[in-house]
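Any read-out appearing in this document is the output of simple, stated calculations on the displayed coordinates, not a laboratory observation. Remember, predicted model here, so these are calculated numbers, not experimental data. Cβ atoms are built from the backbone, for glycine too; each structure is taken alone.
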Structure I
Amino acid sequence: MFQMLDIGPLELNVNGEKRTVVARPADTLLYALREHLGLTGTKNACETGDCDVCTVLIDGWPVKSCHMLAVEAVGHQVNTIEGIKGSPVQTAFLAKEAFQCGYCTPGYIVTAHALLTLHPDAEDEVINEWLAGNLCRCTGYQEIKEAVLMALGR
C-alpha cells in the first residue's frame, strides 16, 4: 500500500515567529496553519481558490493558502489574521460593522491590509479590483468598502 511520508520539519516564519511543523508533501499552507500551528483565524471554505477566505500574506502579498503547499512557504514571511491584530483595517471593519457571520472577514481584512500597505493612495477602481476576489454570502459589500475607505483615511 502507498504511504505518504513526512517531508520532515519545516521552519516557517509566521507572524514574525519561527515555527516548526512536520508536514506531508501534499499539506497546504492552510492545513499547516490551522492543524499544525493552531492558527484558526485563517478559514477553510472552498479549497479551490475561488472565495479568498483563506487569504494570508506572503512577503506582504495576499495569497490563497489553500493553493500553496506548506513547503513553498519556507524562506518567506507568512502573516495571518492573527499577525495583524489591531490593524487600522481591523479597527475600521469593527467601526463600520462590515461583517455578519464573520467567516469571510479574515480574508477581507488580510487583503485590505495588503492593499493599504502597497497602495496607500488607492482609488476606487484599485480598491474594487483588490476586493473583487473575496466572496461574502451574508453582508453587503458596501460596508466592507466603507471600512477600507475609512482605513485609508477617507
Structure II
Amino acid sequence: MKDIRFATEEDIPQILHFIRELAIYEHMEDQVIATEALLREWIFERKKAEVIFVQSAGKPVGFALFFHNFSTFLGRAGLFLEDLFVLPEYRGQGFGKALLQKLAAIALERGCGRLEWNCLDWNKPSIDFYRSLGAVPMDEWTTYRVTGETLEKLGSAEQ
C-alpha cells in the first residue's frame, strides 16, 4: 500500500499547490481564488473539509480533498470527494487508486453509505480509471451551481 497521511496545517502551501496544479490540468486556473488563509480557516479551523496525501519516498505526490454530505434516502452520511490530483509523473503507478481505496476505507470506518465525486465529461483518462474501479456515472443527474453575484442575489432575495 502507498504511504497515505492526513494533512496538517503545515501542509497548507502544498494543498494550495495541488489545487492550482489541478486547476491547470482542468483548464480552470483563472477560477482559483483560494488562499492559504482561506484554506486554514475552512479546513483546519471550521473543519469543513479534510485532506489526505499520498506520498512517494516521504514526498506528497497527490492529494484528495473531501467532506461529508448526507443522503436522505440512505438516512446517513456519505463522503464527497471534491478534488483528487496526482502529479503527472506519478500517474499510472497506483497513487490515485491508493487515495480512492483510503477514502473508501474512511467511508466504511465512519459508517458512511457512499463515496461520490464529479468528473469533467472530457476527462477520458479519469473516467476510464474510475470505471475500472467499479464506479458508475450518474447519467440522470446534472449538477447545478450558483456563485458570486448570482448567489448573493438569490441569498438576499425577499421571500
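Comparing distance in nm of label points 7 Å out along Cα→Cβ at positions 76 and 140 across structures I, II, the highest figure is found for I. A value of 6.1 for mean projected area of the Cα convex hull in nm², for residues 20-83 alone, calculated from one of I, II, originates in structure II.
For which of the structures I, II does the calculation of relative contact order in percent (Cα under 8 Å, 6 or more apart) return 18? Walk me through the numbers on the way to the answer.
Working: I: 23; II: 18.
The correct label is II.
Once Kirkwood radius over Cα pairs in Å is computed for every structure in I, II, the highest value turns out to be that of II.
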